[in-house]
1. Determine which structure produced the value -19500 for helix-only ellipticity at 222 nm (-39500 (n - 2.57) for each DSSP H run of 4 or more, over all residues; to 500), calculated from the coordinates; the candidates are P, Q.
2. Could you figure out which one of P, Q the value 0.65 for FRET efficiency 1/(1 + (r/R0)^6) of positions 41 and 97 (r between Cβ atoms, R0 = 41 Å, to 0.05) was computed from?
3. For distance in nm of label points 7 Å out along Cα→Cβ at positions 33 and 193, find whichever of P, Q sits highest and give me its label.
4. Tell me which of P, Q gives 30 when you compute relative contact order in percent (Cα under 8 Å, 6 or more apart).
5. Computing log10 I(q)/I(0) by the Debye sum over Cα atoms at q = 0.08, 0.17 Å⁻¹ gives -0.33, -1.39 for which of P, Q?
Structure P
Amino acid sequence: MTQGHTIKLVTIVGLLLLIIAGSGVVSAFSISAQANEKQLEIIKEIYGTKMTQGEYWEKVYPDELAEIRKSVPEKEYTEFYNQMYYWGDDHPELPNGATVWDESGPVNLRAISSEEKQAFGLENMKTDESGYVLRGMNPADTDSTLDKLCAWVTKRTAMAPMSGLVLNPDALTSSGSAITHGGKGIVAGGSSSTTLSLTTGLYGDGSLVDSYTLYWGSGGNAWKYISHTFYSPQRNVLYQSKLSGSSTNPTYSGYAWSYGQVWPF
């Protein structure tokens, strides 16, 4: 390749990078935060306290919060920082949380009309007794139903596009002497400026024993996956995981619990 062609190619690449940067693509950012024993104690101490996302991260994950501030636009960071932290216990009548959350809170999936079920292919959807959480389906059927639910969330009215937070905790799995917990979430109807934070917490006999958080800046409009492994389960203890999600632009918060299982399983 001649020098002229090389210079021309470098110039084209440089222009492409500028275009990408201007479109906001390179602003997509993610960071993980694993709670150690000290941080778990802090979470337990402040649990239920009214605070913003930023105040929570400052207390529990200050280094990670500093990375978020450096890596996302100021407007996006401010929205995230000022969002109220949601502990997931404002709906005691819903012991398992909810799969879908909108601006009004948890969505009862049994309220979906028969016409809507037929239109979106949700005839075989199964829920728990409350009607709020998807239950009793094999993984392949659950994944398909979640995608259909996302389509329903974004097209609930003919007047305007809608959106909502959709969460699905994984069933607990064992690998040797360890427990893996996690799940996936999405802001259905979100955009490239949507941010999403997911936390998977493992509880043993009702006490938090493991916590892991992933934050995505500028890109919460696609399915996000989170998973973590706990290496010190105790025999005859009931373990259950809680998947919590919070988003901005639009702003939502919600949670959903997995089935509980006694170790070993």
Structure Q
Amino acid sequence: MRQPDSPAIATAAGAPVDGPAGQALALGAPEAVRYRTYWNSAGLPDAGPGDPLTIRADERRRLQRILGESIHRQSWLDAADDYLRGKHINATAGERALDIREDVLDDRRDAYLDVDEWLAAVGAAATEKQWPDEETDAVSRAVVKAFQIERQLTDDGRLAPGRRVWTYMAYDLAGAVYLVQAGLRLGFADAPLAAQILDAARDNAAAIFPDWEQFGASYIAAHSCLHGSYPCDHVWREASAAVTALLGDPGSPWVTLPFPSAVGDAADG
């Protein structure tokens, strides 16, 4: 049973709960848990029967942080595309730090890289690409932060010892699904456009992650890297609580649904 202090997972009746559509929507479930919305519907749990789709004041502020002060269809569409394709996360120092480590490990049999070697690799990349000092410093700080994050994920049982988080892309995929739901509430998306974005998010997730556990570890790590200080601050606790609920609640879509697989090989749920 779900523990009394764990976040609630809200499932809307009559909305997708299985098949490819359910799998795609489940990618955004951590955001739905954090924001207390349905994971599988743009409707809101506190809305009355027949109430029109709308956004709350806190969601408008959240969208302003994502889209900028001007919330309109084009800014929403641009952001959804950026998150769907990973353009948002790829522009961060954190993802650049992970990419540098992957480049080093591609040529080795090792599954992990010592933090000193990692920082040396950043220094070499900075020299080769002639990064300004502030960029080198940002990526170096992201290395140290990722090292701390992975130690905490290991302590929490979310990473096997010596394993790594190779991408923060779960953050953008969950964000893309959230933006689909927000776009429906705002009237920026219709059902065909929403389905198109969700299908792409599902396909991208299938190409990057093998299971919900590793997707969840990436999601927690990304939140801590982008918005936290070091584990275990409130940012870490909030993201970790959402993932813990989704992996442990028998009614969670991460329990009832298999993780998205390759195109054409989707489970019916």
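1. Clearly, the read-out refers to Q.
2. Going label by label, the one that fits is Q.
3. Sorting by distance in nm of label points 7 Å out along Cα→Cβ at positions 33 and 193 in descending order puts Q first.
4. Answer for the origin of the read-out: Q.
5. Working through the options, I get structure Q.
Every number here is computed from the coordinates shown, using simple stated rules; none is lab data. Note that the structure is a prediction, hence the values are computed from the model and not measured. Cβ atoms are built from the backbone, for glycine too; each structure is taken alone.
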